[in-house]
Structure I
Amino acid sequence: MAAETAPGPRQPLWFLSLLALAAAGGAVAYVPFLTVLLPLRVVSLTGSEDVVALSFATFLGAVVASLANIGFGWLSDRTGSRRGWILAGLVSSSLLLLLFGQVETVRQLVVLIMAWQLGLNMMLGPLAAWAGDCVPDEQKGLLGGLFAFAPALGALSGAFVTIPGLADGQERLALVALLVAAMVLPALVVGKGRSLPHLTMPTDSAAGSPADPFKQRRIIGNMWFARLLVQVSEAALFAFLLFWLRSITPGFGEDRAARIFSLVLIIAVPIALVAGRWSDKARRPMLPLAICAGLSSLGLLAMALSSSLNGALGGYFLFGVSSMTFLALHSGQTLRVLPRPQHRGRDLGFFNLTNTVPSLIIPGLTLTLVPVFGFSALFLLLAALAALACVLIAIISRPI
């Protein structure tokens, strides 16, 4: 058992921080572009808020991203060169990002988005796998906590590049590319030789994994479905937060909604750090995940039952902080449960589907429930999904 073995080699905090900074650079690469800069570019091309064009572009981009993440993860497994793929993805995605200021038609925009997603996931897929090559199980909780900086910095970068007078359309694209390079390159520069042999040695099963292959598959399956269920809830609130708040208080400002969302991201960071560090020391990697999923369900239930703005916001804060903490810690612990280091990049690509599939589920789910039953019915369903995620994680939550 892991508890009976001497501690293995560990990574210094500064390197874990650089890995987390690189992961945050991945978020900065797409969050401000997809949420702010792309919609503005669609408006400049069509002369209106063309929802159909934007939806079509983001849908095809998400499909390409899903396949590319798996493909480049697999290629990095085969070649054994994570850092080379990360650097190639950083350069290609940055150059393609700069071209968005030159497109003249929606068709060109869609093609360029698909190409950009290829380059972006050439970086993101191997980057996640490289973290698994470098960070031992004893530090994966802390790594997950550090990953909580990624969504917060992604959101803040969108606010930064759109500061009035700071940069125009093309300059904003260049600014995003520079930010991403500044965040990803430090880890690549100092990371040579940081992979740990016992984490990269090909094997039939991971050290310390269950001897029963069916039990091992159940753990992986529970982790995958639990993340999908929480991601569906998180994606629904991300897409419809403003509409829901305005259904309670007409005229609720979008700037206020953005501040609330940013505050949730910021609060989640220290909580994820403390929970992740505790899970390492207590050797209970899954327990914080189960607790966070359960609290997310309670937050959604409070949102569904609340009739006042203060009660609704309280429920949203509980849900938002808990779900963001869950997703950050889950990213670290996923690296623990994958059984074969030689397939780590490919397998993480399949886990990445939990990030892209919800965008395909949410529109149909919302259109089915909200027009007829209101947001309360949607939140009750999402609360049930989060509760199921809690159960799935609790089943595999045990001391190590």
Structure II
Amino acid sequence: MRITAIRATPVAVPYRTDEVWAFGRRRGLVSVLVEVDTDEGLTGLGEAAAHPSAGTVLGALSSLEPLVVGADPLRIEQLIQRIDVVGTWHHMGASSPAVAAVETACWDLLGKSCGLPVHAFFGGRFRDEVEFFHYVAADGPDAVKEEGRRAAGAGAGTCYLKIGADELATDVERVAALRDGAGPDMAIRVDANEALSPGAALRAVRALEPYGLELVEQPVSGRNLSEMAYVRSRIDTPLLANEASWTRSDQLAVLQHGAADAVSADQQMDGGLLNLKRSAGICEAAGVPVVKHSLGELGVALAAATHVIAATPNFRFANQAYGALLTDDIVEGRFGGPLEHYTRGRLPVPEGPGLGVRLDPDKVDRYAGLYRTAAHDFTFHDPGALRRAPALPKR
């Protein structure tokens, strides 16, 4: 079998409510769907998060073609080494989502060619379903409280809330509202996205801990691991690395510095599913659990990650997905997509050959059209945030 072409389709899918973080907002997400064609008539599916933009991903995919077309897609290690070493892509950075999408499509092809689900190649199912957190993206405390009620009513076990407001009192008010709405049994994870200095992080976490935090994600810069270790040593809530831990090399450094109690990993930021499995192994050797991060993804990338998580014991916390925000998806059936497709915050592991999901052509056409006409509405370039000239850290 040989790869004959790579086809890419950017799509924009709206949220039901804006995704808000410390430095802006967006009203939906953009992903680039990738189809890898072969000379045997099989097509593999992949998906690249539009990070830092869809244009960057499309440019990377175009540059990848000479390294990929003509290759055997079932020799995945060899193909990725060709990209990394011959193509000198081993310092990937912003090009990583494109590489990950191609690698995912090759796993899909392998599964389809063998009639087996992808998780069979990663050790087989350790669990039959995968837990994801409920993303609470509401602004004011009343809306946060109501979203907490929605999460509890849907049976979710973990709520995720962004912090890092201009004033600490705003964060405290929102976390208190979430606890009130979600009830005493809900795990609450907060994420500052590096918005705080060490002193501000200590004050914030101590002010929020009375509301019962599960994890505090990346409260300070991910580029200063000594700073992270300092904060970790002075709070009671476990610290989750994210911006500090996007690649296996980053994760190893985090562990060596004792800078986190749990580590976030993302196949999109480190070249694919095999490296996601490797990340979990590195963390397991250090006695540290791993959490799946998402830059914003639809059903193809979500299914791919679900296969690896299902086959890997060290994913012990709820993982990141966008079911609480998405209005729709681009795959057939009920995998991924809006919250009503989840059961108690969980998704079943797909059992069909390969990734076990198929694109819905009508939805792909619809959301590809939306990307063409309104892509600028789906970025984090919030005009209000731009006028405030934001900088890290905020306080």
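We did not get these values from a lab; they are worked out from the coordinates using the rules stated. In this text the structure is predicted, and so the values were computed from the model without any measurement. Cβ atoms are built from the backbone, for glycine too; each structure is taken alone.
Match the computed value 3.4 of distance in nm of label points 7 Å out along Cα→Cβ at positions 185 and 273 to one of the structures I, II, and report its label.
Structure II accounts for this read-out.
Calculating mean count of other Cβ atoms within 10 Å over residues 281-288 for structures I, II picks out I as the one with the greatest value. Determine which structure produced the value -11000 for helix-only ellipticity at 222 nm (-39500 (n - 2.57) for each DSSP H run of 4 or more, over all residues; to 500), calculated from the coordinates; the candidates are I, II. Source structure: II. Once Cα Rg over 2.2 N^0.38 Å, for residues 161-224 alone is computed for every structure in I, II, the highest value turns out to be that of I. A value of 3.8 for distance in nm of label points 7 Å out along Cα→Cβ at positions 73 and 305, calculated from one of I, II, originates in structure I. Each of the structures I, II was assessed by relative contact order in percent (Cα under 8 Å, 6 or more apart); the largest value belongs to I.
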